[in-house]
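Some structures are shown below for you to check.
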Structure 1
Amino acid sequence: MTTQPIFASNYPPTEATAALAPLLKPTGKWSLTPNGQGIERPFKFKGFKKCWFKQLYVKSRCPSYA
């Protein structure tokens, strides 16, 4: 488990850290994954139907989403 983010080798660490900082808690709503290679945020929906429609919305906005 790491507490430091791990960035792609072609992404300057200072630029990446500046972009990541506002997203992370306590100011943002995201947290760093245990391996430091991603961020995550829990979502809660009132029911399956609302969850399903959110998934379809995300899929329609992201053509590469499989």
Structure 2
Amino acid sequence: IYSIKNPGKGKMSDHTSELKSQIIDSKMSDSTTLQTVVSKVLKKGNVSIKDKDLQNILSSYLGSSSSSK
């Protein structure tokens, strides 16, 4: 049996950008992963809101430590 239209294996470097974009798209569509990443960034940045009306906006991301700062 002969394969006439075989594209060959190719190189990994030919496919890395496509694979990275697929992984990023799957992670961005997952809400729990997205919330975890946003929470880590906000905690690492030591974000605090001084306005009394807006203090609780980020409470779901920052946990219990945001309201006391």
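Taken together, the values in this text are just the output of simple stated rules run on the coordinates, not laboratory data. Given the structure is predicted, the values throughout are model-derived calculations rather than measurements. Cβ atoms are built from the backbone, for glycine too; each structure is taken alone.
When helix-only ellipticity at 222 nm (-39500 (n - 2.57) for each DSSP H run of 4 or more, over all residues; to 500) is computed for each of 1, 2, the one that comes out at -16000 is 2.
If Cα Rg over 2.2 N^0.38 Å computes to 1.38, which of 1, 2 did it come from? Comparing all candidates, it corresponds to 1. From which structure (1, 2) was relative contact order in percent (Cα under 8 Å, 6 or more apart) calculated, if the value obtained is 22? Structure of origin is 2.
Among the shown structures 1, 2, from which was the value 1.00 of FRET efficiency 1/(1 + (r/R0)^6) of positions 7 and 39 (r between Cβ atoms, R0 = 35 Å, to 0.05) calculated? If you can, show how the numbers build up before the last one.
Numbers: 1: 1.00; 2: 0.20.
Among 1, 2, the structure yielding 1.00 for FRET efficiency 1/(1 + (r/R0)^6) of positions 7 and 39 (r between Cβ atoms, R0 = 35 Å, to 0.05) is 1.
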